[in-house]
Structure P
Amino acid sequence: MFTYVSIGWNGYSAIVINEAMPISYEDLVSCVGGYIEGVYLDGATAWVNEEGKLQDLPKNYVATDLAHAHNAIHTDDWIAGNMIIVGNSDDEGEMTSLTPEWINANLKEIANV
């Protein structure tokens, strides 16, 4: 099982448990709608569209608040488009699943409550 979080620009967030291990590069590209860029959160890696602002994608308020809570982006910066959050890479550089502890610790920002 592979667990990740999807945060849509429209405010919709989902905790996804996927049978496949792990989510593929192609799936990440498809989810964010373009080339991916990593945003490093404490204990996790978020993937966003690296050209989201250039493509005039909508501001993702939930993803922006989460990135600000982790001091991952400057206070005047923001995330455009969708965000996918996975665990940090392991020793072999492979993507890992999010832990239940990380999800619980960040549920307030993920759920936008």
Structure Q
Amino acid sequence: MKRNLLKSKLHCVHVTEANVEYVGSIGIDEDLMKAGNIAPYEKVLVADVNNGRRLETYVIPAPAGNGEISILGAAARLIKKDDIVIIMAFASYDEEEVAGHKPSIVFVDENNRIKQN
């Protein structure tokens, strides 16, 4: 049996852009992606701390070092610039992997700079 567990979390990042005219996804600073072990085009769950909305989308890399978190496409109707979101990725693990599993959790400051992970 496999279990789906939290693999990665970017905790309380600040949305820097919301663009409904884009074809859809979430842009994440490549430094944050690397720190959180999140791959390009990986499926993520995004939870908006401001309004409680949740949505699934896929990740596209944004330039490293700029702190960008951009909500793109239809999702920009649900999550706005300056909202605070939690971005989570999950993976399937065998029973033997579950006991020792620890997700990658990245904490940021108000500019989406890594404080702790």
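For which of the structures P, Q does the calculation of helix-only ellipticity at 222 nm (-39500 (n - 2.57) for each DSSP H run of 4 or more, over all residues; to 500) return -6000? Label of the source structure: P.
Given 0.5 as the derived value for distance in nm of label points 7 Å out along Cα→Cβ at positions 18 and 50, which of the supplied structures P, Q does it correspond to? Value 0.5 for distance in nm of label points 7 Å out along Cα→Cβ at positions 18 and 50 corresponds to Q out of P, Q.
If distance in nm of label points 7 Å out along Cα→Cβ at positions 10 and 26 is computed to be 2.5, which of P, Q is the source? Source structure: P.
Comparing relative contact order in percent (Cα under 8 Å, 6 or more apart) across P, Q, which structure shows the greatest value? Structure Q gives the largest value of relative contact order in percent (Cα under 8 Å, 6 or more apart) among P, Q.
Here, each number is a calculation from the coordinates, and none is a lab measurement. Note that the coordinates shown come from a computational prediction; the quantities given were computed from them, not determined experimentally. Cβ atoms are built from the backbone, for glycine too; each structure is taken alone.
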